[in-house]
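In the part that follows, the structures are each spelled out as structure tokens.
Coordinate-derived values only; no laboratory data. Values in this document were obtained by computation on a predicted structure and should not be read as measured data.
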Structure 1
Amino acid sequence: MHVSMVLTVLGPDRPGIVEALADQVRKYQGSWQESRLAHLQDQFAGIVEVSLPPEEREGFEGALRDLESSMNLQCHFSVVQSPKVTGKRVRLECIGQDRPGIVFAITDVLHDLNVNVESMDTTFRSAPMSGEILFCADFQVHLPEQLDLDLLEERLSSIGQELMLDVQIED
């Protein structure tokens, strides 16, 4: 049985960070599972799930500490158990003119309905015809079993009208 670990990595961005992480995973007979890696404001930020043999864990953790020093990174790691997943996953897409409070308004509704945000990507883009700048948010969420999807749609639609957002839910 393998051990699953989640790593978070943060530091000044430069070539070779991902390769160095992947090399350590390989050296300790690990398998790179899921990951989200990003470059934001000249910083590298990543979260990676790896699976490795239990006897390799201590060596792998030591190798990550060495990477922290040699590459000026901050690494955090924790062993995780795979949770039993029930309920349904859906995608939410929100697009509208940028204004303060959009993310809070959406996540406040999600929290109120006990919806778990599994991932969220935000960006800005130009509107096709007008060229105005639009705020775009793409959420992957996990709904509790008892949640009525119509209630979620109703609540998000209300927020959409208030903030002039187009909110789409995809099963």
Structure 2
Amino acid sequence: MLRERSVIVSSFGKTFHITGWKIGYVVAPNRLMDEIKKVHQFLVFCVNSVAQHTLSAYLEKTQLLDLSAFYQHKRDLFKSGMKNSRFKLLPCQGTYFQLASYEEISTESDVDFTIKLVKEFGLAAIPVSVFNENKLDRKHLRFCFAKTDETLRSATEILCKI
């Protein structure tokens, strides 16, 4: 059975929109967790207790099933704000990152274009080529839409002017 052989490694920061907290978790069958715990003590030294206690209390109160609708709203808000931009949005599911092509806007490398976005427009994006071993540059950027609605509206307004 797959459940008996599966290990889930995830991040509360990504799940709950608190990316700076840098706290994650592992879920696995007991026999695998016993092995994971053997190395855990040598790998994790700095997860602060305040974050642990806060997340523990939050997990008892939050509705995990509401997260999907929360991120769907964020994605839809970003997509609707970008409809008049020259960026071509690529399909995205199960993430809070939107990939976008800027090949109709610039011939700059994705790294150079993201630097330009920061310096000239105050917007941060991630060049996709940095995730590839061969640094393949398809003129794609990664935008995070796990932001406040106000930030998303402001960012898409600026991006539509580029």
Structure 3
Amino acid sequence: MLTVARPDTDQSLPHLGVVGDTYTVLISGQDTAGRYTLIDMYVPPGGGPPPHRHDFEEMFSVLDGEIELSFRDTTMTARAGTTVNIPANAPHEFRNVSGRPARLLCLCSPAGQEEFFAAVGVPVDARTERPPVLDAVEQSAFIAKALALAPKYRTELLAPTGEARA
């Protein structure tokens, strides 16, 4: 079955606020019989997930801007035009340390990461809309939920997020 995704205009695509970023699921595991998922990531300055690892492959292609990526004991800057593959079970994180938003395509194989984002994120209206800022109580609840659900989605969070957004 042919699947076409238009993240800037297709209102049926889920836009999910997670750790201060907005993740748009372009192609889900339902579209690929579970083989992979493709996620459009809008990462504002200061955004990015905390250190984590998971038992599936993850690949990032930077479309716009740049991110600082830490993989095991190595830190590098990935700019537009760069693709980075993270092997399964490798501890990693990324952060947008620049002054402008970054946009990434994230491919996870097999699929399932999009389900984790749907379980912990909050829906937002557009690909570039930032999630709501959380107060201290909401932040604690978000961290507890993410830590509780991560193992179900084959993910281990290595440090809770300090980001005050869903």
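Quick look at the numbers
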item: At a computed -12000 (helix-only ellipticity at 222 nm (-39500 (n - 2.57) for each DSSP H run of 4 or more, over all residues; to 500)), which of 1, 2, 3; result: 2
item: Origin of the derived value 23 (relative contact order in percent (Cα under 8 Å, 6 or more apart); candidates 1, 2, 3); result: 1
